[in-house]
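So, here come the structures, one by one.
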Structure 1
Amino acid sequence: MADTLTIRLDPKDRETLQELARARGLGISALVRDLAEAEARRVRHAAIRAEGERIAEYLAKHPEAREELESYGVPAGEPR
């Protein structure tokens, strides 16, 4: 089960979110949870992409590392 999170919102922000929740047929808690979970996934995916970019930059600057990586081959089922 998920942990509870309590937040304070400006009345105008709360009303905006309440209207959006109503339009989507949700309660405000469900809407805020959906928005927060989507943002958390986006942040995790961005971190993974950034790490991949750092690795690619490292491999581009260090040919010996690229050669070592290529010596392991391509995983089964992956295009060559």
Structure 2
Amino acid sequence: MTKADKKNKKIRRSQNNIKFQEFVTWLEDNGFSLDRISGSHHIFVHPIIETPINAQKKKDGTAKAYQIKQAINIIDGE
């Protein structure tokens, strides 16, 4: 199992306590790229998936769990 596979499994198993940078790397591994930053909002776009993904860092340096869940649903096409 590669590092990317382990990261994918970890993020899909539990969306709590995921470091923001780990979430960003996971999005990039799934084909997303940073389009723009508007304040604390990092907007990621994909060349095929039309829905952009918003990511914000919490004060403790982790990603917001609900945004990770939204990203999983967008990537899975739900």
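Out of 1, 2, which has the highest value for distance in nm of label points 7 Å out along Cα→Cβ at positions 10 and 58?
Evaluating distance in nm of label points 7 Å out along Cα→Cβ at positions 10 and 58 on every structure, the highest lands on 1.
With percent of Cα pairs over 19 Å apart coming out at 29, pick the structure among 1, 2 it was computed from.
Attributed to the structure labelled 2.
helix-only ellipticity at 222 nm (-39500 (n - 2.57) for each DSSP H run of 4 or more, over all residues; to 500) was computed and gave -13000; which structure, 1, 2, did it come from?
Computed on structure 2.
Can you tell which of 1, 2 yields 11.4 when mean count of other Cβ atoms within 10 Å over residues 2-9 is derived from it?
2
Of structures 1, 2, which gives 32, 20, 13 when Cα extents along the principal axes in Å, for residues 26-65 alone is computed from the coordinates?
Among 1, 2, the structure yielding 32, 20, 13 for Cα extents along the principal axes in Å, for residues 26-65 alone is 2.
Laboratory data are not the source of any read-out in this text; all were calculated from the coordinates shown. Bear in mind that the values here come from a model prediction, so they are computed numbers and not experimental data. Cβ atoms are built from the backbone, for glycine too; each structure is taken alone.
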